[in-house]
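Structures are listed in the sections that come next.
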Structure I
Amino acid sequence: MTCTMRELRTGAADGGAARALPSFERIAVVGATGLVGREALTLLAERSVEPERVSALASERSGGGKAAYGGASIPVGVATERALRGVDLALLCADSSVARALTPGLLARGVTVIDNSAAHRMDPSVPLVVPSVNGEALDGRPLLVANPNCSTIILLSALDPLRRAFGVEAVDVATYQAASGAGARGVEELLRQARAFAAGADAAPEAFPEPCLFNVFCHESAVDPDTGLNGEEAKIIAESRRIWLDRALAVSPTCVRTPTLRAHAQAVRVRLMRPATEREVRERIALTPGLLVVDDRGRGRFPTPLRASGRDEVLVGRIRPDPATGCAGDERCKAFQMFVCADQLRVGAALNALRIAERLDALRGGG
């Protein structure tokens, strides 16, 4: 399988239904020139949301241009209180400082806000939602909803069918995170270093603490001197416990950055509360909407970041009993391993936000 640069940057279109999100007449995408914001615009266009219903907004530095929307383009304005007047739904795809500045005014005007930043994720009064996992948290039709971290969304999406069927006691996960997880600067740095290498030159790291090309390194978020956890690892632990409503959940993450453009990968070990066979685990995953088993041992075909790029599914493969358990054949076992890949800009960010909006729209009588 090959991916074009366009697919790596913007994802692949999959069609859409007419008159999407009817209860939200006007929709604003704040941070529309960033990678997640552009993905949100792509998803709205795929769902045939009319361009006149969409306001693309960005910072003063990035506003004033055009943003791709379907086969056309729409103007990019500056994200101000004035520009957001009359909006029914705001998809915040900017950083935490922007979210904190804009959210109070939006909520005061009754605007539904879905925040992709970390600003509200650990606020107990704000639902932290993956619709396929804890969508019932939206039943009260909250005005403000927090989108979890991309790695948390991918991990819990893959494991939730096992939690529902067998219970989950502990999760060990090593994440291999694409350069685009650090935004456009991360992508540009990886490409710049690749061009420099091809020309026989060096390119010093700027967006990352280490060279990204031909390298794997600790996620660039700050490492806590007391716990030894970097910020990404701490997010996965706290958010997983909050979403699954399980403060006792044992989560042991290790997060690294890899020289890939798009889509995160995860090596996962899950310990179940009740034993299951490998066949049962596979069936639970395969029957879950949004998950796709890619696990052909004969042909060596498994999830990869390239295979996951531009897709709306979480790819799950390498499903097997943990060999440390001594389980063989189709014996019942409590610990399993798997390899998971998903497009973190779609599944882990913009698509999750849009699915939140779609569920809220249905609860408001729009769907």
Structure II
Amino acid sequence: MKRIGNLYKTIISVENLREADRKARKGKTHTYGVRVHDKNREANILALHEALLTKTFKTSPYDVFTIFEPKERLIFRLPYYPDRIVHHAIMNVLEPIWVKTFTHNTYSCVKKRGIEGCAHQVDKIIKEFEGKPLYCLKIDIKKYYPSISHNVMKRLIRRKIKDADLLWLLDEIIDSAQGLPIGNYLSQYLANLYLCYFMHWVNECLPELVRKALNLKEKPYIKAIEYADDIPFLAESKDVLHQVFKFIKEYIEEELELSIKGNYQIFPIAKNRYDKHGRALDYVGYLFFRKQKLIRKSIKKNFCHTVSRLNRRKPPLDAKAYKQAVAPWLGWAKHSDSKHLLKTIIKPCYYDSIL
């Protein structure tokens, strides 16, 4: 694999830092960090350029706090200046390089993929098993972000990047906290990169390993989809998936220095929500059945609660304001079998205007 150098000068250029500042402030123009930075915007950019040029840049102290929705997580927040600008400056240059390294079935943090692209791919894969048995293996990597090894992360980065100055900067950011800090702009891309070569191995080597282990005539049809650290595996047979689990557990523990929880599950995908001979694949906010796709129960509950509150508003909202208020959930509903749900909870006077 060809390694790439001569990137650092482009990253720390004043022009790239200005562009990073422009991108980093999107949706945050009125936040405290941006307003403070804007008091000396150009001087700050020049000072940051000098700090990066002389390698005196240091990651700022983190503001650490806990969130509880959708589950309890420790969040690490960095100041807007200089850290968020530096992260965007790095990704302005590295994003196209790393995205080309990611596999076709990696969906988080990749433009024109995302949750809806991932959900569409799951729909497509399920259709490929039409008329055949369909089983799913779901694994849970134990505390993925906090458990990421810095040594492994640095080794994986060096498989593609050889620029010593850029490696210094990336190492400095990586070593600023244990594992990968959730909340860093850079962390989401590094999390993808950490599993990137594992996914290449899954796509290119795993079927042949399973074939040999089970003494099959042909390679079994195994499909995997990655969204962050959530990777379901689909195949026609439980035996195949048990063997898949054995191989991926060995790879993840030995190559990535991570561990898989013991609560892994192998189950048949049900035809629909009434089918008692299987269950749904709960993934990226949806419940995937073989002939049906529904919204995840927690998302549906929040949607119904919000709509109920809006329906009781006095004076009532106009159609435009109502649509804006429910917009975060409309995407889920429109891309699933939720027509009956919408007709049930949306007031008739708003129904036509929001769809």
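Bear in mind these aren't lab numbers, they're just calculated from the coordinates by the rules spelled out. A quick note: this is a predicted structure, and the numbers were derived from the prediction, not measured. Cβ atoms are built from the backbone, for glycine too; each structure is taken alone.
Values as computed for the structure displayed
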read-out	value
Structure from which 63, 58, 44 was derived, Cα extents along the principal axes in Å, options I, II	I
For 10.8, 32 (Rg and Dmax of the Cα atoms in Å, for residues 297-344 alone, calculated) the corresponding structure among I, II	II
Given -8500 for helix-only ellipticity at 222 nm (-39500 (n - 2.57) for each DSSP H run of 4 or more, over all residues; to 500), calculated: source structure among I, II	I
Which of I, II leads on FRET efficiency 1/(1 + (r/R0)^6) of positions 225 and 281 (r between Cβ atoms, R0 = 41 Å, to 0.05), largest value	II
